[in-house]
Structure I
Amino acid sequence: MPMTLPDFESAARHAVEQLEQKLSIIYTYHSLKHTRDEVVGMTERLAGLEGIDGEDRMLLVTGAYFHDIGFIQRPENHELIGVQYVNHVLPQFGYSPAQLEVIEGIILATRIPQMPHNLLEEIVADADLDSLGRVDFWNRSLALRSEMAMLGIYFTDQEWCERQRGFLRQHHYFTASAKRLRDEQKQNNLNFLLERCQECCPEVNWF
């Protein structure tokens, strides 16, 4: 008998509903919009560009939908919480142990520092930090700073500039498609960031 395919549509809907109903509003960066519109959307785009289809694509996008589900519980080690969650929930939607193992790797690939081990994991890692190479980078940076403040983690302007500068400089996209789409704008974003930092903290040489 042929193997029954997982009910991907219901699993994706479950992830969205959980984030919609249970994720705290303090997450101004790691929000439902981040998962559904940014990460899932870019994962789909990169999957197409990188030639991923069939079961691999289904598992990849499933992982994208669930990659931040752990934030419902707490931000610390949310990826590990997410892995526990999918192992508990996704069998109800027909996912096999082997498929769950692939999804676990996809979720864990979004941990910082990112260390993906295969193309599927590289795609979701790139999709998760897609905003570094988009024109809305600065607004997303401010959203992240606001979220951290809501969690009781505060930065001076200089500290935030140093943190963002370091992160942008050390980051690299993994897939050829993300590099082609985002590297140029990411460099523009770094230049813009350094200019803003120079304006707010002129005592530091940011360049």
Structure II
Amino acid sequence: MATDGARAEPDRAVRPATPADREHIAGVLSRAFADDPAMTFIFPDPADRARRLPRLFRLLIDADIAVGRVLLTGGREAATLWRPPGHAHTGTLAMLRVLIPLLGAFGTALGRGMAVGNAIDAHFPKGAFWYLHIAGCDPAHQGRGLGGAAIRAGFDARVPTYLETPVEGYVPLYQRLGFTLTGDWRVPGGGPRFWSMWRDADASTGAPQPR
């Protein structure tokens, strides 16, 4: 227990999320990504972005729980969404199944959202890898190692991990977690710049082969 105003030590234990965590995680990620360059490109108006991000993250959480895994720190401060090997891409059929909620999430920003999604898909490496789709920590709890804990808990000793980030300042953080920078690229049409990163599995060697 913290005393004399000391800050309590955060719980870095990580567990799989359940459907009961869905709304909480959507709120955490919405706050974490409020100023993310990709989200500000898709939703330029701050008020509109604040309304739409929870809807978007609910869809992403549902999709990733269905095919992969969603991990959450013990105090529910940080979450990571993972897609397993072979499931990094969102197929056309999967998109059609959630077309109406997708339109509700994006509204008139659907074109910009598709531009970002298509650019991400185009830069996936070849081969088998876990895709760290989303990683976020509530801004009120950042800087305490919680985001890193939620990421490390998802690593597979046998399969590499891939991610991309539109925040250059996060590159050193991911490097400390064992990732290597493999390239950078920009979303067409004035979109944000992304940095692609790869982490070898313990038994893996060599760099990925980009498309």
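Some points to look at:
- Origin of the derived value -0.90, -1.01, -1.16 (log10 I(q)/I(0) by the Debye sum over Cα atoms at q = 0.20, 0.22, 0.27 Å⁻¹, for residues 45-108 alone; candidates I, II): II
- Which of I, II yields -11000 [helix-only ellipticity at 222 nm (-39500 (n - 2.57) for each DSSP H run of 4 or more, over all residues; to 500), calculated]: II
- Structure responsible for 1.00, with Rg/Rh (Cα atoms, Kirkwood Rh) calculated and labels I, II on offer: I
- Each of I, II could give semi-axes √(5λ) of the Cα gyration tensor in Å, for residues 61-140 alone, but the derived value 23, 14, 11 comes from I.
- Identity of the structure behind 1.8 (criterion: distance in nm of label points 7 Å out along Cα→Cβ at positions 53 and 181, calculated), options I, II: I
Bear in mind that the values in this text are calculations on the coordinates, not laboratory data. Keep in mind that what you see is a predicted model, and the values were worked out from it rather than measured. Cβ atoms are built from the backbone, for glycine too; each structure is taken alone.
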